[in-house]
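**Student:** Following are the structures in question.
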Structure 1
Amino acid sequence: MSSASPSTRPHDLTTWADFQIRRLRKFVEEIGGATLLAGRTIRTLFTSRFDMNEFIYQVEALGVKSLAIAAATAIFVGIVMTIQFAVSMEAFGAKDTLGRVIGVSEARELAPSLTALVVGSRIAAGIAAELGSMTVTEQVDAIRALGADPIRRLVVPRLIACIIIMPLITFVAFILGMLSSMLVAALSYGIPMEFFFSTALDTLKINDFASGVFKTPFFGFLIAILGCYFGLQTRGGTEGVGRSTTRAVVVVSISILMADALLTQIFVSFGTL
């Protein structure tokens, strides 16, 4: 037993190292593949005819159908954050500043980032599943065989739709989050809704709202490109569709968090926050 154990450790370590190297190589390949897809999509957008009918359909499928989950997220996040902030501020006698804190938090981070996380996961999963099913059933190959460009037919409309709908959904989420916060503050903590609204309005600046909204087109870009990339890379039938959908949700969520941190630092560096 004691003599066999040391002899197996180098083998186990080599296997683990090979596995990690393969994962790293796969990660780099996926970054390169998604970047190439983004470049081809942007080039196609400016060099090919735009399919308006498909774009309108994608706005309805990706945007309008995401309003319910975005609204639910905004309302309940607003309720929870109001309760959390109110308890802390009440202990320090600063309950009257609740509207200021909630307003700035909603405008800068809660509405854009949390909405992008929840809605983006839903959109990316739908795109990856749809394109993945088309890929494994050879519908994408059929589009190529007919002389059409899958990037123009499948990726471009989804990309433009995501870039446009994310700021609009974020604005709706901000309004609903503020309304739910005002209602909870009035019913649970006796803060008049008029006072809550006026203090939030006095504190909010255009930079606060703009810094949150300006992030959302970048989030939409990542959601569409990554969802399309994993969908078009699907292999292995229905099991492969499931894997691609799961990977799309995970990668999009992490990418949104990373982009949020990077964009926030950029806004701070330029003095917009």
Structure 2
Amino acid sequence: MSAIATPRQSSVQRGLIDAYNATRRYLIRGKRQPDIIFGSVLFPVIFVVLFGYVFGSSISVPGGNYHSYLMSGLFAQSTLFASSQVAVAVATDMNEGVIDRFKTLPIARSSILIGRSISTIVLGLPALGVMILCALAVGWRPENGIFDAILGFLLIEVFAFALSWLGILAGLIAKSSQAADVISSIPVFLLGFVSNVFVDTSKMPVWLRVFADWNPVSAVVAAGRNLFGNTIGPPPAGVWSLEHPEITTIGLALIIIVVFIPICVRRYSRTSR
């Protein structure tokens, strides 16, 4: 934490400086952990190969272009795995006493958590870049043009930032990094696989299709497919979130951010190793 705020600076200015320094610290620390970065970059490649070629050969979707259908879903699903990673990282900091040391510094309590969430997004960009390259290699194309594609990725990153706060809360609640991994992995797999990421939900049993259609991840995936120009058929009738996926994604992200940032900061302030 290199910069020190002066007494003349407002609390907002000091908070921004503290958040910047915390983000910088986590980014520097992340660069010194190449094994973690390598793993996060390799993971998307495995998913593309596994689902695009191993399982994809047995999966059909309307229109027949499964690779385009899949990649838009994988872009959105990556936000779930990022939230699980941040949960484990926060729990590790708690167990190693890093959070306790931060509390002794004259900095805004929220700055450490903000720095963690922003750095998670930044450190995840190499993995996103590799995933985009893999998508282009297997035939995925942003049919609506580069501008809409950028909007699609920005929408996904906004949702990823929101989900990172759920991961932070899981890390603060968990008693260990192993517990954080379990706590965060269960919803990640349920929301990620019982959705429209990999298959057309219309082929699911009715009771499961209802959950998949109203799954927030399905809305994010649908928003990405709309902006990338990879939509396949009309959205399910009567499912508002899939009929207006962009609005749903932005609304969900704002709700999560507004609700869970204060909860995380309060939990952080009251929690010690």
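Derivation of every value follows stated rules applied to the coordinates shown; laboratory data play no part. Keep in mind it's a predicted model, so treat the numbers as computed, not measured. Cβ atoms are built from the backbone, for glycine too; each structure is taken alone.
**Student:** Please state which of the structures 1, 2 yields 58 when percent of Cα pairs over 22 Å apart is computed from it. Don't jump to the answer; show the numbers that get you there.
**Tutor:** Details: 1: 63; 2: 58.
Comparing all candidates, it corresponds to 2.
**Student:** Compute distance in nm of label points 7 Å out along Cα→Cβ at positions 157 and 253 for each of 1, 2 and report the one that scores greatest.
**Tutor:** Values: 1: 3.0; 2: 1.0.
Looking at the calculated values, the largest one is 1.
**Student:** Which structure, out of 1, 2, was mean count of other Cβ atoms within 10 Å over residues 77-84 calculated from, if the result is 24.2? Show your work: numbers first, answer last.
**Tutor:** Working: 1: 18.8; 2: 24.2.
Of the options listed, only 2 reproduces it.
**Student:** Which of 1, 2 yields 0.50 for FRET efficiency 1/(1 + (r/R0)^6) of positions 13 and 237 (r between Cβ atoms, R0 = 35 Å, to 0.05), as computed? Please list the in-between numbers first.
**Tutor:** Values: 1: 0.50; 2: 0.10.
So the calculation was done on 1.
**Student:** If helix-only ellipticity at 222 nm (-39500 (n - 2.57) for each DSSP H run of 4 or more, over all residues; to 500) computes to -27000, which of 1, 2 did it come from? Don't skip to the answer; put the middle values down first.
**Tutor:** Values: 1: -27000; 2: -24000.
Label of the originating structure: 1.
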